[in-house]
Structure I
């Protein structure tokens, strides 16, 4: 929404509703009423022709055809923010409205100043932010090295112990595990970024995320290979941009195989953590990943190595890892497979329920090294 006077097109179902919608707009000095319609066809025609910034609608979930109308307008008048005015304040009605794209839900007793406040919130959410958080990428050099558990645990420590406002973004689009590791069944995911792309702003982006803990939000992956094909680099770039504008820290869990979506995150990440295990196969994969980072133009100080499962039987030592890869690991995490397995099965972060384990203490130390200075949050 622009910072100029927002243009409002209103639709009413009842005579009383029409009077109240007119009063709402007249009571908001920064708003201009383009029209007040009661006929569906005329309202839809003007919405598509004029492309107003706000569509103000008298909302009744029982009104035949209203849901279909709002769904069509979300596609055809994608610049517009939907604002509902309604007598029905039930949770079911409000939830339905939000699912239809309504950004502000006003009760029947709302007055002009309340509508003005709603407009200000919409304008603020659409305005570009001068503040930008930090993006940390976490990528396993191959599958099964514990990168997702590390990404989750770092985000948890940063938000719960260090006071940062954190977004956790699952970019393993075809098979991400972060929602399962948190025992969450999200109804929205990165796929909805694609569906809402033309009208996506920070407020709408916030509705696509789910609370994992106070100060920690998750943008889940669709977890479906077919759906993942629809998600392209520009979708990921926009999602990350909006997440960074609202969070001090964004932790992106990246797949081991680089694709268009993960490249968008790699380009923007301030630091990339490469997670490996101290095995011959792990080091071969780490070499390939380091070479890829070099070919992508990432500087040495933009890539750090984390060795997981150190001390497991028949694994190489940290010294041998450093010699083979010609770089010292930023962190060496001990092998505590029983703890991580129990955490995964329970859907609880190991650093939350097993904070005294050696692995959790090592992750907490790594988080302190990485995030000191991010605790002031957003």
Structure II
């Protein structure tokens, strides 16, 4: 078993708290993603698991062993860095074999492991090449291969795809997912890209200011965000968050604002709700254009973007930008006033004061 457990882990740099009383269980064999904006503490958390940073307080366990004072080389982990950290004077074979040679593994075993990993990653023909002769994607595969040959209990990835172009990032995401499905090694992956988090993770931990705001499956995080920050961070384009006034009338929650009047079904209505709220509507859950203004958002179209498989339409409700993801064949003109139906079954309501989810 290679379960990783963090219990009340805090990391301070002087007076600055980078990670604040963080507790989480990373299940054996699962692909777990730490995601959040720059400075949220995700990389510091990863480095503490790796042993590259010490904890200020708290406990870290890998496979039930407390590793707070265990050197990185003895934690049975393998880390893939953002800049690949390949030795430029060594060929691919030597880069991948280096860690095993330091551990004085038998030569035949080293050869077998390196060739097996190279075949798995499709870089066998590059084993005699130097890093400078490789593309970015190939260098990334070498870095991953160097981790694989060690057969560690845990893989740690620190934004490994951030230096690749968009097309290659998509390809490498797929390859990492296939690799994990084969190896089933516990994997902890850090990224600021929520698309990477959603597509790769069995579970994702959304971090802000050194604190985990939500730790759940990608679908749960998307469908039921725990607060305003998670709602606005997860999703592409981001969820629309619009100020509204809430009231309770005839057993229904009623949400009103500039050019909209939305009545929630009885099963989603609550009478104990604050009056000033934020409603959350994902762009893909707006439908139209339609004639009816009932349970709809109305705004003037400012910008539209044709993306082939969808049409993004932007406008404003008061000073708040709203974006809708519509059918690419929708007839929408710039400066036209449109009504877009809201899906009242998936609409979210937040308390702006506490940022917590109300409905």
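If distance in nm of label points 7 Å out along Cα→Cβ at positions 238 and 262 is calculated from each of I, II, which structure is the one that comes out at 2.4?
Details: I: 2.4; II: 1.7.
Attributed to the structure labelled I.
Taking FRET efficiency 1/(1 + (r/R0)^6) of positions 30 and 182 (r between Cβ atoms, R0 = 25 Å, to 0.05) from the coordinates of each of I, II, which one would give 0.95? Display every interim value, and only then the final one.
On the way: I: 0.05; II: 0.95.
Among I, II, the structure yielding 0.95 for FRET efficiency 1/(1 + (r/R0)^6) of positions 30 and 182 (r between Cβ atoms, R0 = 25 Å, to 0.05) is II.
Name the one structure among I, II that mean count of other Cβ atoms within 10 Å over residues 6-13 of 22.1 was derived from. Walk me through the numbers on the way to the answer.
Values: I: 22.1; II: 16.8.
Value 22.1 for mean count of other Cβ atoms within 10 Å over residues 6-13 corresponds to I out of I, II.
For which of I, II does FRET efficiency 1/(1 + (r/R0)^6) of positions 14 and 278 (r between Cβ atoms, R0 = 30 Å, to 0.05), calculated from the coordinates, equal 0.00?
Numbers: I: 0.00; II: 0.25.
Considering all the candidates, the number was obtained from I.
Which one of I, II has FRET efficiency 1/(1 + (r/R0)^6) of positions 254 and 342 (r between Cβ atoms, R0 = 30 Å, to 0.05), as calculated from the coordinates, equal to 0.75?
Values: I: 0.75; II: 1.00.
Derived from the structure labelled I.
Of the structures labelled I, II, which one yields -7000 when helix-only ellipticity at 222 nm (-39500 (n - 2.57) for each DSSP H run of 4 or more, over all residues; to 500) is computed from its coordinates?
Numbers: I: -13000; II: -7000.
Answer by label: II.
Any idea which of I, II comes out highest on mean count of other Cβ atoms within 10 Å over residues 222-229?
Numbers: I: 15.8; II: 18.2.
The maximum falls on structure II.
Quick check: 47, 19, 18 is what I get for semi-axes √(5λ) of the Cα gyration tensor in Å, calculated from one of I, II. Which structure matches?
Label of the originating structure: I.
The numbers here are math on the coordinates, done by the rules we state, and not lab data. Remember, predicted model here, so these are calculated numbers, not experimental data. Cβ atoms are built from the backbone, for glycine too; each structure is taken alone.
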